[in-house]
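Structures for review follow.
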Structure P
């Protein structure tokens, strides 16, 4: 049963990035969508975010809260001060509180390699709890995200346990990518307000001799989630557990995988303002106009007989480029053209540039990020490639399914939960997947995909299935609400 608005379910959502205010990756998209969906289901949500230098206070109509000014946090004997600004998420019902500490957040980058990176987010987490105290807001659930907020469950049990305001608070920690853990030297435990002796072998704080924010959060949170059911299972194995598999296995009864949703206002071919021609399954023939526009945009010659393979991705170890590059020239010998958008590893970037120069009539790469081009690739391609080594959730495969662009993915994490292979699920198929992380397996999957889309009837059946999937945030938010209710401390 869904709760009415202004019921007892008060949710404090804490994140290090949130679209449209600041974005470096998928966490920002989740943080900009899930709180809105929870609000739509009756939760009263307050979102907390650092006030980074890049956030334009005037553009986002932020206002400083006079009563929340010059609040002191002590870290390792040094006093720091913060104030709080206030805004709304998309001018709707989610209130956003920005923690303003110029000494820590007035920097060019959201995340840094600076020596005080731990202190930046230690202050942020204390500031969230102290602001809740100042507001006297009786929160039911504090929803934390990744290592930058994962000490909050520890603080609730260790440093703020005497405050009755927090006596019935449920802490939930969502892991978006287990590879990023917040590893710091032992001295960081003192910065966090603990004894250095706490970082002893096997303790909830210790990981290979270092102080580990994420391990501490996993150990102390009331409930843990990650961003897909398959990734929740994978992270409890040595192959994907990044050293924390045994810690997660110990918490398996309180560990859940909930698939992320997508913003269907932004990623919707019927109303996408970034593409040339809007369409749905009934007007699918209009999709070809976007293919023509895409190829014109990237200076590739349009040939109706050639299939376009699109990639929008970070260029790094996780995303499968080390199995793509060995067979890339074999792929280009097929009846295809390829368009790649991404940035990251400098060696990967150079390889893409070299291929673009060698095959200027078949291959185009854009090094960087361009929002309009990402939408054009998603709408104008015939196939969308994601050969990830691992993928906690993945959003681009869901975008491509929405747009009738058939995904080719490695069967891992959220890709396994969203893409059903035509050979494995003949009646439910919406794409192509392969299991072994090998170049030849990837090449064979692409060959299968080309054979599939050469059969117009089979192609349209698969596209229809993909375009009918519901990846909206409403379903995901309902799953989170069930977890909140299950762990609620009445």
Structure Q
């Protein structure tokens, strides 16, 4: 009888960690705390959270820039996330979640934000602004033409006419210009996917909880984007972070009455599964990329539901562009014919696909199936097919139709959904890849990045936090 009563009492307490299971009429209070970092410099910052309440998953970290150069902005594809090279969530000595080359990975995640959200919200929150609109003819001789043959970036402002009346130039929204010293914010749920569907019960943890951000080094010139060379901005500038604006806006949630203490006493041990990412990275020459390569990318003994790959061409002055270095290059186009990327994934002595993938439409389909979401980008931006981007119009003096400084073929991500629900054997995963023709740019090499999504288990027992691979 006593056991049945205990079970009945426990059933009245909702799962406070699961955002989707909390009753809508449950009373709660929110305490907001603005935290200064305990360590703060141009390469690293650390925040230490208070052990109280539940941490709201969409708490924010604010970041700003100190850049006197005229017309400089954050990259349109990743926005303020370009500043963060690596992020880590630590509880005690345990790293719960971390992502290397996080700013490059956000080029992938940002593709799934729809047009309206990018234009009306992300422009002001994160400086991401890959939104599109019809580009109407706007020359000196045809100031009100109703013909629209191309698409261009939409930031809420009209194009100005270029000198000579050929094409137009869209200036960045004043809200994203570094001249105006804007402050942007990044969400904890974006930094750590582990927190997107779970509220961390800080009051139940007896260890120090810290968030660490490793910033992109200024010497790589990959923090911001300038105007085109000779147009006012200075490419190759060392952009500094405004350290006075680095803050953690933490929202702590409290629930009504004795519910939180009852939840703690009835749940001395909590377990949940989540995904964490591991990066495999290497350099490739153009000749290597045009020869069939089979890479060992790790993952031995792990459960891995998906894999994402990017091929990024180096640039000696990456900030002299729209996307900086946060791109994934598609194969080159020769005489209006698109080259092919042939790929497959080998694991547990079998190929993921019976026939190697080479059709770009199938590659795009694989991205959709992997994420169960459709990227909001143009076909030309994915793999250089079609002529949607105007060859004469510009954004911040950069032509979006360029493969080097614009958007042409710079969102060519390859994804693999491992659908057999098998643990990877001791040999690990092998990735097969070949471009029939790769873009060459002054002898620069490609960087091949692959993120493995590993299934992990987290345990909170009597105030102590630990993680392990599933």
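Here, each number is a calculation from the coordinates, and none is a lab measurement. Fair warning: this is a prediction, and the values are worked out from it, not measured in the lab. Cβ atoms are built from the backbone, for glycine too; each structure is taken alone.
Could you figure out which one of P, Q the value 19.5 for mean count of other Cβ atoms within 10 Å over residues 51-58 was computed from? Please report the intermediate quantities before stating the final value.
On the way: P: 15.8; Q: 19.5.
It was calculated from structure Q.
Tell me which structure, out of P, Q, gives -3000 once helix-only ellipticity at 222 nm (-39500 (n - 2.57) for each DSSP H run of 4 or more, over all residues; to 500) is calculated.
Q
While we're looking at this one, here's another question. One of P, Q was used to calculate relative contact order in percent (Cα under 8 Å, 6 or more apart), giving 24; which?
It was calculated from structure Q.
Another question, then. Out of P, Q, choose the structure whose coordinates give FRET efficiency 1/(1 + (r/R0)^6) of positions 35 and 323 (r between Cβ atoms, R0 = 35 Å, to 0.05) equal to 0.65 when calculated.
The value was obtained from structure Q.
Still on this structure, I have one more. Suppose semi-axes √(5λ) of the Cα gyration tensor in Å, for residues 291-458 alone works out to 30, 16, 16; of P, Q, which structure was it derived from?
Answer by label: Q.
For structures P, Q, which has the highest computed value of distance in nm of label points 7 Å out along Cα→Cβ at positions 171 and 339?
Answer by largest value of distance in nm of label points 7 Å out along Cα→Cβ at positions 171 and 339: P.
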